[in-house]
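Structures are listed in the sections that come next.
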Structure I
């Protein structure tokens, strides 16, 4: 039986987390959510994983929630639905705070919760043919647990439009709105662009990249006051005296590659 989620570890510490249900356009259910969450938690703790790539097999990235799963949950109680929703919320949160850089590769359709997965990643590369849609209101639902990440990525003005209208929008518009970082012409170029980005990331200090993610989360939408100023000073002081900070500065001054860069 084919596994619905596959974690592939490749050279140089790059993990590929693959949604592998192309026969249903990679629609996800509670089983896939649980498996994705488990793999993310494992990757976060694994020092050998330096970059995580989230991708899927087949024509479409993901059509969102599986119809069978939604039908099953519609018959369940409020408490069961609340617990189920918290699991999806945990997945989004874990992907968002992962201490490793995350790259999302989008081909074809990214609907519903799949837009949330993209919004939680640090880098999103999509093809020109990709289409995005916050489709929940079409079936009487709302994109609730993904909303914090989608609104942060797109801004409240555009998010409000597409959450209410359920219109689909192109990769070019998604790029303009800030949901997508790069648009490539074909599916084949997804891997090429991903490879170029990975090469760039592997030149950087793993500790510093994790600290940079934490820094953005801490500083975003914060009022600039004495407490924030002191916090940012503390952060740079801590990383300067850390082993990787010392190694990076020494390598720069000695005009050599730091130890995290393979020769």
Structure II
């Protein structure tokens, strides 16, 4: 897209999680108009007692795997994670690793991906054979990918999912009349909400523009998800999921 108007970039993480990205974008693209537009909202799991009961069963030597910083936060609200017995920790991504370690005065070792920041990356860096001797407690949302749990089970490992939060599409903000032309998508689930937003637009041309927007994504899985949902615009995959890399990916797009 080219023209004289300033580029508009939608920051789609939940409220309070876009500050670092906004700062990186303001430095790299000072003329860009940034719109804080969360696509997802999160809340504690309704069945909290069931989750607490599961956490109480964790024993020494078990594994606790967290799929996101959000899983760490909601689990810690249910039960002080620093009081768990001596266990093995694992996280899907560096930011989730940091969330776990921030809870401790003496941070534990956390197994995390060394390649792609997703379930596949974590699986490539786990001691699968050693894990068969212990239970794996998988902290996650009420819904989500089953790749991690299924693969571990296929390797003879006992996996018990522990849902600690639920997600839903956030309410449409008043800025719908002037939506971003570039969206930063850090969660594949956000794409469902963006597609749902497009489907609510009555004017066919406005709906087409939303589906033909620019997308910045963090991995091939999210890119494939976007295409499957009918997004036809340009997609740039950030080289990493951190704020600086996401800002650089946004800069690839010309001014709107």
Structure III
């Protein structure tokens, strides 16, 4: 996605951009000189970098640091609204790639920012609006929507298979045997590569992948079974522990 403002003066600390995409559209790997907040007022965004994968439903946004190469995939027709921020615009901006909660206030600020021309003055109404956005970005909670991604090709094979087939119930010992590793070596390598245990990673992958299916209106019991849970109740309990809401309420 080429953006004409990339060479604009850094005197403009914040820029808003609006773009709509069809379901399934993929923005290939690219990066920006500015940090970016990606937010969809409709649809689900799946954002991938070398180090992680984020599934971002409406009311959440993903923050990417400047220079981070990433792809964006649309699940459902997506109306994406982005905020691009100079990394040194204000102290206290998120210091790592993450998902943040987009409050109703920040949502309205983002929508307003996408209508602002890029030649605004710092002391104008538009300049104060952008400053307000910066203040909000420094105060919003970080959410557990990240799926850490390994760098080792062997562990990538396992993770990719589980993302493509979340209901795959093979035990860690089965994956270890496939990679010609001992169980102990597999668990050690997996945690070293991802920062979390194999069991925790698989559960997180299942729950994050389930967000895409829920966003498309799939019945909860079907989502549960397709993502490796034996019952709707087991899925709902795990989902609420992870996201703070039951799946039936998540997109309300």
Response to the item:
For FRET efficiency 1/(1 + (r/R0)^6) of positions 125 and 237 (r between Cβ atoms, R0 = 41 Å, to 0.05), structure among I, II, III ranking highest is II
Worksheet item: Suppose you compute P(r) over Cα pairs in 5 Å bins from 0, in percent, for residues 149-196 alone for every structure in I, II, III: which one lands on 5, 20, 25, 20, 12, 12, 6, 0?
Response: I
Worksheet item: Rg and Dmax of the Cα atoms in Å, for residues 37-76 alone was computed and gave 9.6, 27; which structure, I, II, III, did it come from?
Response: III
Item to complete: Identify the structure, out of I, II, III, from whose coordinates P(r) over Cα pairs in 5 Å bins from 0, in percent, for residues 85-204 alone was calculated to give 2, 9, 16, 19, 16, 12, 9, 8, 6, 3, 1, 0.
Response: II
Worksheet, complete the sentence: Note: relative contact order in percent (Cα under 8 Å, 6 or more apart) at 24, derived from one of structures I, II, III, originates from structure II
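FYI, it's all coordinate maths here, none of it is from the lab. Worth saying up front: this structure is predicted, and the values here are computed from it rather than measured. Cβ atoms are built from the backbone, for glycine too; each structure is taken alone.
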